[in-house]
Structure 1
Amino acid sequence: MSIIRTNQITNTAGDGSPIIPGCVLQVLQSKGGGTVSISGGSTWQSSHTDTQVAITPKSTTSKIFITYNIWGFLSGANKHLAWDLSRSIGGSETQLGAVTYGLGSVYNDGSYDEQQLMCHVEYLDEPNTTSAITYIPKFQNPNSGTMNIGNSGRISTITVMEIGA
């Protein structure tokens, strides 16, 4: 039996690019049960800091795959909850869905007094940087009243994977 031991394998350029394109270079996850109340209005609001995650890509050509599952709670008839994702680099934030209802939404048509659901996103980002990036789930309640994101009795998660190009 043969054993090969090494501390690092790198490409010939030595620039941090992967040996095999498409391989996962790193995986990070944040999880929590914190709750954020989203007040009515048209502005996008951040999730609890437990469901935000930071990653520093090894190469500018890397892609970052982000997925999150965060609990949402709508109370009352005719309520609408939308969710999206933002990327923050050096304090400069970019909303990635950047459309009216983000990357997902749900509307309670009045059939239920309360609706609980998992807000889910899968997104492949191409940030073109080796600076630290924080991915921040965003939520919007365009109607009146308050909705809750997250719950102390349930775990919400956000996971990021750096994919070598």
Structure 2
Amino acid sequence: MDTTGLNVPKLKSLVIEKWSSGPEFWPAKVMAMSRVVELEHKLGKRMDAVGGYITCQKNVRGKTPTEMEDILGFQKGTFSSGVSIWKLNALPKPADFELRGYTYLPGGERFDGIVIRRSDLPRPQYLDKGGASSTYPPGLGVEQWELAPGVLVPATELQRVPFGTKFTKWI
């Protein structure tokens, strides 16, 4: 996300204020179950910290993994193994995260690929410049932040959500 001309410290302060304003705004990490299983196998234990992109719990509450793909901007089928929802145990400090705008900005940047709209599809199809399916198509526009490289925040797994079911254990 281009932050030129923005008061980034002030914006990060407002983000932290938002996160702390209620449980529905607390930061959460959504991960494909296949990725969680892979990481736990590699670690040799259950995960207890997360990194990467985060959003607010309210953005995925009551949603299925398929709906979360659309909301967060993941390629169709990414969450076919289900998802694992993680609640951060503490709020990240300003130096621990980066502003990434909304999920319609993959990686915080404008989508620069091919968009195909068809009346028989509920959402457009997003292709990269070479014509392949985009790994991170634009989402439906919810807040997103990225934990800084190397930053892992202690977290608690709230729920493992099998494919076709909804995330219900958000508090």
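Couple of notes before you dig in:
- Entry that produces 32 once relative contact order in percent (Cα under 8 Å, 6 or more apart) is calculated, selected from 1, 2: 2
- For percent of Cα pairs over 19 Å apart, for residues 5-100 alone computed as 58, the structure of 1, 2 it came from: 1
- Each of 1, 2 could give mean count of other Cβ atoms within 10 Å over residues 29-36, but the derived value 19.8 comes from 2.
- Value 2, 8, 16, 20, 20, 16, 10, 5, 1, 0, calculated as P(r) over Cα pairs in 5 Å bins from 0, in percent, assigned to which of 1, 2: 2
- Which of 1, 2 yields 0 [helix-only ellipticity at 222 nm (-39500 (n - 2.57) for each DSSP H run of 4 or more, over all residues; to 500), calculated]: 1
The numbers here are math on the coordinates, done by the rules we state, and not lab data. These numbers come from a predicted model, not from an experiment. Cβ atoms are built from the backbone, for glycine too; each structure is taken alone.
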